[in-house]
Structures are given as structure tokens and as C-alpha cells.
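These are the structures in question, set out in turn.
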Structure 1
Amino acid sequence: MALVRPPEIISPKRRQLCSREHALRVAARIFDACAGPVSIVRTCDPLQPYRVSTSPDRRDTVELEMVS
């Protein structure tokens with residue numbers, strides 16, 4: 001079982017990196033660089049609440065998908 005620090009102890013930089021806005025910026029950069037769809041996936045991890053994926057699993061909770 002991983003230890004998770006309480007949210008009030010997370011640094012402002014970590015909070016910014018964990019934000020949906022940051023995930024959207026990363027997804028946009030990947031989308032511009034590759035030819036396939038890119039998804040933002042919601043996780044249950046407070047230190048990584050969003051993950052960017054080019055091939056999300058069927059069980060993943062896709063919050064946003066970028067397609068061309």
C-alpha cells in the first residue's frame with residue numbers, strides 16, 4: 001500500500017503538475033506530434049489524478065479524447 005501525503009502538504013508546483021489543465025497541455029503537445037488519438041484519463045491517484053494516453057484501456061475513465 002502506497003503512502004499518500006495529505007493534499008495540504010502537496011507543493012504548489014505538484015498541484016499545478018497534477019491539474020487537468022496541465023494534462024490538457026501535455027495531450028495537445030502529443031496530439032500535435034503524433035497522428036493518432038490522444039486521451040486524458042482520470043485515475044484514482046491523488047498524486048496523478050490525470051494521465052495522458054495514446055491507447056487507453058477499456059477500463060480507464062476517459063475524460064477527454066482528441067481525434068483528427
Structure 2
Amino acid sequence: MPYVTVKIAGRGTPTSDGGVSSVGHMWFSLNDGNGVISSYGFSPDKNNVGNPFAPGDVNTHGPDDFYYK
């Protein structure tokens with residue numbers, strides 16, 4: 001059975017590269033019921049990298065479960 005998982009990492013969440021999240025992050029993963037997972041998040045667009053309060057884009061990426069601890 002397909003399902004959606006919503007993930008939220010709050011501000012200050014440790015990251016796998018030794019840093020912490022400055023503003024947090026929310027993403028969701030779609031599982032097709034056969035183990036195929038697609039993850040999507042939202043982040044500043046390429047013209048506003050580093051500015052969390054700017055126009056952004058939906059982006060596809062691997063699960064962030066391994067980046068946010």
C-alpha cells in the first residue's frame with residue numbers, strides 16, 4: 001500500500017556533516033508500496049541560496065534522514 005511520510009527537522013538539529021540546521025527543514029517521502037521512495041523538499045531557489053526567507057523551489061533529493069540526525 002502506498003504511503004506518505006512527513007519529516008521535520010527543527011532549527012538546531014544536528015547534521016551529519018557536523019553542523020546544525022540554522023532554520024530547520026521539512027520534507028516528505030512517497031513510498032509506492034513496493035519500497036521505491038521519492039523524496040521532495042523546499043529550499044531557497046538558486047538565486048537565494050543561504051536566505052531562508054526568499055523565493056524558493058520544490059526540489060527532489062534523496063531522503064534527508066541521513067543528513068538530519
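Read-outs throughout are calculated quantities, based only on the coordinates presented, and are distinct from any laboratory measurement. These figures come from a predicted structure and were not determined experimentally. Cβ atoms are built from the backbone, for glycine too; each structure is taken alone.
From which structure (1, 2) was helix-only ellipticity at 222 nm (-39500 (n - 2.57) for each DSSP H run of 4 or more, over all residues; to 500) calculated, if the value obtained is 0? Show your work: numbers first, answer last.
Working: 1: -8500; 2: 0.
Considering all the candidates, the number was obtained from 2.
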If semi-axes √(5λ) of the Cα gyration tensor in Å is computed to be 25, 14, 8, which of 1, 2 is the source?
1
If we compute mean count of other Cβ atoms within 10 Å over residues 17-24 for structures 1, 2, which one ends up with the highest value?
1
